[in-house]
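Engineer: So, here's a batch of structures to check.
Derivation of every value follows stated rules applied to the coordinates shown; laboratory data play no part. Everything numeric here is computed off the predicted structure, so don't read it as measured data. Cβ atoms are built from the backbone, for glycine too; each structure is taken alone.
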Structure P
């Protein structure tokens with residue numbers, strides 16, 4: 001139970017951190033969730049389609065189009081042709097978006113890195129496996 005309480009506390013801290021960025025960047029929750037998803041998938045080397053955004057946020061394609069249009073107009077995203085399927089499109093973060101993300105989260109990311117440095121590789125592997133499995137467990141469709 002102590003571990004799950006710690007996870008809830010972390011979730012709450014992350015929500016507060018994201019709320020601050022949302023206000024600073026004049027974004028709604030879906031906008032910020034899209035940028036976070038793209039940041040994570042970019043680090044994993046994964047491309048993101050508009051359909052991926054809709055699925056991730058559980059919103060309609062029409063709402064996804066409006067969201068992406070808004071983020072493109074604000075300079076946070078670009079639409080590009082899919083590298084292997086000329087008919088498909090992908091969305092990618094702009095350099096402006098990466099800079100703003102780092103400006104808002106850089107201090108937090110540094111603090112998280114310093115915290116992680118206190119653990120050895122084996123401990124971090126266990127923590128990573130736990131977090132990945134927890135993410136999978138709560139990400140199942142209802």
Structure Q
């Protein structure tokens with residue numbers, strides 16, 4: 001047996017421990033990727049307060065009226081391609097895209113990036129996560 005093979009045979013438990021440890025370290029990153037990523041409600045608040053991020057709510061009008069992030073702009077997903085003054089003209093301004101759960105927001109974020117917006121973030125977990133974080137919600141007429 002060569003010296004490399006002997007090393008592996010004699011130290012198999014150390015190699016196994018290193019592989020398990022590396023796998024456990026990578027697990028949170030893999031989970032985030034499977035969930036579509038996005039920013040946490042706390043990070044969204046930081047973007048809004050410190051970087052003047054604009055919140056774009058892509059829910060349907062009735063969902064928006066039932067409760068949305070304070071100051072959010074309503075741009076339903078099906079009207080996003082035609083949106084004009086609802087979106088900021090400054091395409092370097094951060095955008096935080098929100099929907100009920102995060103699924104429509106991911107589609108909207110991809111579309112906004114295609115339209116040239118440079119800093120588009122999705123609120124991970126959508127309005128559900130925002131409410132669970134006890135952050136302010138406002139309602140309006142549909």
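Engineer: Given a computed value of -23000 for helix-only ellipticity at 222 nm (-39500 (n - 2.57) for each DSSP H run of 4 or more, over all residues; to 500), which structure among P, Q does it belong to?
Structural biologist: The value was obtained from structure P.
Engineer: Continuing with this model, one more query. Any idea which of P, Q comes out highest on distance in nm of label points 7 Å out along Cα→Cβ at positions 42 and 74?
Structural biologist: Looking at the calculated values, the largest one is Q.
Engineer: Assuming 10.9 is mean count of other Cβ atoms within 10 Å over residues 106-113 as calculated from a single structure, say which of P, Q it is.
Structural biologist: Here the read-out was taken from P.
Engineer: If you rank structures P, Q by volume of the Cα convex hull per residue in Å³, for residues 18-65 alone, which sits at the top with the largest value?
Structural biologist: If we compare volume of the Cα convex hull per residue in Å³, for residues 18-65 alone over P, Q, the biggest value is for Q.
Engineer: Right, here's the next one. Matching task: 11, 35, 24, 9, 8, 8, 4, 0 is the computed value of P(r) over Cα pairs in 10 Å bins from 0, in percent. Pick the structure from P, Q.
Structural biologist: Q
Engineer: Follow-up question, since we're still on this one. Once relative contact order in percent (Cα under 8 Å, 6 or more apart) is calculated for every structure in P, Q, which label goes with the largest value?
Structural biologist: Greatest value across P, Q: structure Q.
Engineer: Rank structures P, Q by distance in nm of label points 7 Å out along Cα→Cβ at positions 58 and 98 and report only the one at the top, that is, the highest.
Structural biologist: Of structures P, Q, the maximum of distance in nm of label points 7 Å out along Cα→Cβ at positions 58 and 98 occurs in P.
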